[in-house]
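A.B. asks: Down below are the structures I want you to see.
FYI, it's all coordinate maths here, none of it is from the lab. Bear in mind the structure is a predicted one, so any value in this text is a computation, not a measurement. Cβ atoms are built from the backbone, for glycine too; each structure is taken alone.
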Structure I
């Protein structure tokens, strides 16, 4: 009798199969979108190389000047070392925050309509685009890593630290690109998007711990900084990227905050994305 009850409650293979097929179809649709976006990157590598110029200027010029400022508490790190993870996060942010303009181009070229009439769930489309942005961010991060090493930054080359940094680079890039897509869904024109993107980029960057410790900020700005996802990305990158660096927040908290914000943004973008086609 016990065996018959167990067999009655256990899911049958035929019940599990559709669930596996649904997950498999979702993953295929998600990767199809990501692959199409990554192909664009392969055909335009000059963009990534050109973006390497800005980190060099920040690390060489800004880092050398601010490194002469005394009394800045950088946790026992030289200012050049302290700055490198922040510039890496900045580089990823600047590339991701304008990612949404591609959605406006897709609408104008008719590509967006093809996405919307496909059976792919809207969340799969959004995650696919976030994955492609994460790949772009990882390439950008690799370039900044090489620049920092060339400048003598005390980079940790332990595989687990590099892998951890890659996770946070990809997560931050996907988060900010999804945020950018939401902006594109709301403003819907290239001119407005560029204006809003430029308006938001600097406040996000300067209201974080990218170029100075949070302790130096006035109290009101510290509150804003703790609500800024870039702060958590920089804290994680600084901990993983540099030898001897310690997290002031905690890597687990950094990850949970970024992941939570990313999930919320993906859900919002999935609701707004169909409006782009109307």
Structure II
């Protein structure tokens, strides 16, 4: 064995030799994991969480449903009055999503840093408006508008409109910020104004993505519309609140089943619409 072979073997042995600080990233990850586990244990102890009761949660839930909510009163949800409330809920979701997305389009244009016509004025104002709509839950919006306008579908429509402005506006703006700048610069070189650039250079690039976002926004708005009535906006939620207060548990079970069924139908329609949009891309 030559001296060169001896030195190569010594180098390999040195590489395999264990070092305390060889992988500092693994040490950091281990420390973070340990801190998370310690915080979790402290939280369970501080909140006095009984893990033994949690293990029996599903069994107790099953007994409760069987004793109080079974069988569901399906005749109640097939009555004319309740079916009319279902139609009200669908209309409320449609109007809220429609108005919200119509308002979200210009806000998204102003809130996109690469396309906003006013970087120092419109951009922060539009960002603040979108963040403000997103930061308040749709249930809080409903309570606020019911307090101002009284009971009815109008507060629900306005609450869903505010929700959709925040939800769709953020996604619309992110799609604008991800566009190819080539067509924009080419159109500006011809002397086009900002509105013409937005219509002819930006919208063709985001059309398909915005269509998918619009479909998803309506889907989310419909799910929210089934519950905002609980806070005074009418629709199915009003029936749910009334029967909960009257302890009509079998009717409550039927209403919950109807809400789940409608959400499943809405999800199927949304998936179909997204598939059609993807094929037309």
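A.B. asks: Please state which of the structures I, II yields 10.2 when mean count of other Cβ atoms within 10 Å over residues 28-35 is computed from it. Before the final figure, lay out each step's value.
C.D. replies: Working: I: 17.2; II: 10.2.
It must be structure II, since only it matches.
A.B. asks: Given a value of 316 for volume of the Cα convex hull per residue in Å³, point me to the structure among I, II it was derived from.
C.D. replies: II
A.B. asks: Could you tell me which structure in I, II was used to calculate mean count of other Cβ atoms within 10 Å over residues 180-187 as 13.1? Walk me through the numbers on the way to the answer.
C.D. replies: Values: I: 22.8; II: 13.1.
The structure behind it is II.
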